[in-house]
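**Q** Several structures are given next for inspection.
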Structure P
Amino acid sequence: MSGVPSLSALRGRDFLKETDFTREEMLSLLDLAAQLKSERAAGLEEQRLRGKAIALIFEKASTRTRSAFEVAAFHQGAHASSLDPSSSHIGRKESAADTARVLERMYDAIEYRGYAQSTVEELAAHSSVPVYNGLTDEWHPTQMLADFLTMREHSDKPFSEMSFAYLGDARSNMGNSMLVMGAIMGCDVRICAPSELWPTEEVQQIAGERAAQSGARLVITEDPREALPGADFVETDVWVSLGEPAEVWAERVSLLRPYRVDSTTLELTGNPRVRFLHCLPAFHDGRTEVGQRIAEETGLADGLEVSDEVFESGASVVFDEAENRLHTIKALLVATLA
């Protein structure tokens, strides 16, 4: 692996949740991602994964995760096979344990994007090859790599001096992951949501333990006026996650309307350089089937969790963030397989 930072400790490792890697390992992964991104832009990328094969299991729909894994594998000379519920037996006719024992005989790594964290952990427990969590209901670790690379690119501060506020449904995979990843990296973390949508006590305890090690500052509050002042980044996510029934929309919109990210939200930071993050897809206008329906029901025609004004503004770095899914996932593959 010429020219690549030493990441030998990650070879063969699973990445199921943020706590699987130390702060130093995360920093090394981000360094590698930045290097691979630079190499690609300069036309100097080396293929370090020639002959490798990666199985991609998708129980949930995917745009960025699937594209990032497939293109990262292609760029590095590996082959990726995508398996969805209509083209595999996992969860219906074959257990995760049996699936893992089949796939490990044919592939060098397995990615899973689906519902229960227990499923990806069962795959890892029965697989001798690395298993990656592309998203579960509890955690979204590969998204965190992209988010933190994006924050590093758009700030001249080290993570220990960086602050971010996450607004919205904070007991979702994104709320859990932002709290714990920020704690690992030593950031000033503000989680802002109605108390019934806060991360669980277990997740808060995990974050508190990591913060004690890194020096991170953690605030969980219902008040945006407490969470936002001085924030370098503001992040949100959709108010209803993949797999939740449509009936919850009305209740969720009522609960989270005060946490919508609009121009007033960014003004509350008092930071003219504040940047906006979103893992996408975003309901920032009515130009999607769901967005149009919810806009008609709620009157929020210019966006739900984020206003179209903010989404399309110069403060928005969401497409840099989306691109960085590719570079950070490529770094994860190289570090664990090359």
Structure Q
Amino acid sequence: MQLYANQLEAQLKRALAPIYLLSGDEPLLLEECCAAIRRAAQAQGCAERQVLTVEPGFDWNGLYASTRSLSLFAERRLIELRLPTGKPGEAGAKFLTQMAAAPPPDIVLLVVAGKLDKQARAAKWVQALEGAGVAVTVYPVEAEQLPAWITQRMSRHGLKPGPGVAELLAHHMEGNLLAAAQEIEKLALLLGRGEVSLDDIEGNLGDNARFSVFTLADACLRGGAAAILRILNSLRAEGVDPVLVLWALAREARSLAQMSFQVAAGRAAAQVLEAQRVWARRRPLVGNALARGRPGYWHALLSRAARTDRVIKGRLPGDAWRELQCLALALGGVKVSSCGKQ
């Protein structure tokens, strides 16, 4: 059974599954899902908890033997198995498949993995765990969803955000849910319950936003100079390699060039997006960007990306981050005269 993170609590109230598989790259939400499962397991007699992290040389045979022996201290126990790489190896995959085929009655198995890509989700052990228990994929909270997430989080602490409060918090905490949660907890301690105004939070906030090259690519698809420049400046300040930034931008430009050619040939944009296997969650963003230019526009961007690559490698004079800024803004449909060809 596959669930979203916000559906887990309801499932736990109905019944405790023998196996849970949690995956994703949002640490706060993953940990909160784990905590919910731990509470439910303890309430149903799992007084013993064993936490194991899979590293090179992990003893899968020892774990298998442990699962086949009755617990000495409790009728049931929770085994929390952490897979930082999301790859258990051949021996681990065999063990997990066996556990799914015949879950021991005195054990609840919680497997916590990182982000599983499409190939990993198709693995036999993943399919087996999903079939025998509950699989929860944790997705990051997108920028446009963050104010609503903050509002909901504040209400759990008895706080009501006044006009503009959730939006301001979202601006400062984008991409960093842990910082957002800590800020809300701090407000609850300082203010107690009730409405929170802008005066209560302005001047006490640092910029705790955290971005990645993928966040930058999405911002470029969405358009808007302010967001693009903010994320790009943040990546530069964090010391992200310009090559990695260029890779993300060039990949989007290349994909848009290919799809634009098909649209220009007469195919419907929706058909092209589906044929290119664009994720459903990204289709509005990609479709929005696709409508901004014809094939020639995107091929010109690829030429600029090639120039940027030569600047980064020192084969042409220029500032690598300035070139990346021009490329990102152009990808976002922003016309800036100072970013013309040099």
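**Q** Out of P, Q, which has the highest value for distance in nm of label points 7 Å out along Cα→Cβ at positions 196 and 252?
**A** Working: P: 1.4; Q: 3.0.
Comparing P, Q, the top value of distance in nm of label points 7 Å out along Cα→Cβ at positions 196 and 252 belongs to Q.
**Q** Taking distance in nm of label points 7 Å out along Cα→Cβ at positions 68 and 84 from the coordinates of each of P, Q, which one would give 1.9?
**A** The read-out comes from structure P.
**Q** The value -12500 for helix-only ellipticity at 222 nm (-39500 (n - 2.57) for each DSSP H run of 4 or more, over all residues; to 500) was derived from one model only; which of P, Q is it?
**A** Clearly, the read-out refers to P.
**Q** Work out which structure the value 0.15 belongs to, where FRET efficiency 1/(1 + (r/R0)^6) of positions 188 and 316 (r between Cβ atoms, R0 = 41 Å, to 0.05) was derived from one of P, Q.
**A** Label of the source structure: Q.
**Q** Rank structures P, Q by FRET efficiency 1/(1 + (r/R0)^6) of positions 164 and 300 (r between Cβ atoms, R0 = 30 Å, to 0.05) and report only the one at the top, that is, the highest.
**A** P
**Q** For which of the structures P, Q does the calculation of distance in nm of label points 7 Å out along Cα→Cβ at positions 132 and 276 return 4.1?
**A** Q
**Q** Related question: For structures P, Q, which has the highest computed value of relative contact order in percent (Cα under 8 Å, 6 or more apart)?
**A** Looking at the calculated values, the largest one is P.
**Q** Using the calculated result 20.3 for Kirkwood radius over Cα pairs in Å, pick out the matching structure from P, Q.
**A** Only structure P yields this read-out.
**Q** Which of P, Q yields 33, 21, 11 for semi-axes √(5λ) of the Cα gyration tensor in Å, for residues 108-227 alone, as computed? All intermediate terms of the calculation are to be shown ahead of the outcome.
**A** Values: P: 26, 17, 13; Q: 33, 21, 11.
This figure was derived from Q.
Read the figures in this text as sums done on the coordinates, not as results from a lab. Values in this document were obtained by computation on a predicted structure and should not be read as measured data. Cβ atoms are built from the backbone, for glycine too; each structure is taken alone.
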